Structure 1
């Protein structure tokens with residue numbers, strides 16, 4: 001199964017609660033923090049919700 005590297009690039013200040021919960025569920029804690037997540041429809045949906053705050057790359 002393939003993976004994505006997701007990096008938080010912008011601050012979460014001013015985001016609504018749903019976006020904060022999505023960042024927390026992805027495992028992102030601060031600007032510049034990166035996590036590797038498995039590719040699945042649920043993860044792609046989560047990334048789509050916070051796409052303005054994160055950067056996604058294939059390792």
Structure 2
């Protein structure tokens with residue numbers, strides 16, 4: 001019985017660790033993606049000397 005409980009605790013621990021690692025990696029990947037996307041939109045706004053590109057991007061994202 002003790003072996004079964006220890007196995008269960010180990011499996012739950014592994015599941016929790018993979019969940020946390022997935023959350024962290026997802027956060028980092030999405031942050032990097034939107035940071036790059038924002039720089040592209042900011043450059044378009046500077047080139048156009050207008051805020052129209054950012055309004056278009058907001059409309060596309062919603």
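Where does the value -33000 come from, among 1, 2, when helix-only ellipticity at 222 nm (-39500 (n - 2.57) for each DSSP H run of 4 or more, over all residues; to 500) is the thing being computed? Attributed to the structure labelled 2.
Among the shown structures 1, 2, from which was the value 10.0 of mean count of other Cβ atoms within 10 Å over residues 20-27 calculated? Going through each structure in turn, the value belongs to 2.
Looking across 1, 2, the calculation of P(r) over Cα pairs in 5 Å bins from 0, in percent that yields 4, 20, 37, 25, 10, 3, 0 traces back to 1. If distance in nm of label points 7 Å out along Cα→Cβ at positions 28 and 44 computes to 1.9, which of 1, 2 did it come from? The read-out was computed on structure 1.
Every number in this text was worked out from the coordinates using simple rules, so none of it is lab data. Fair warning: this is a prediction, and the values are worked out from it, not measured in the lab. Cβ atoms are built from the backbone, for glycine too; each structure is taken alone.
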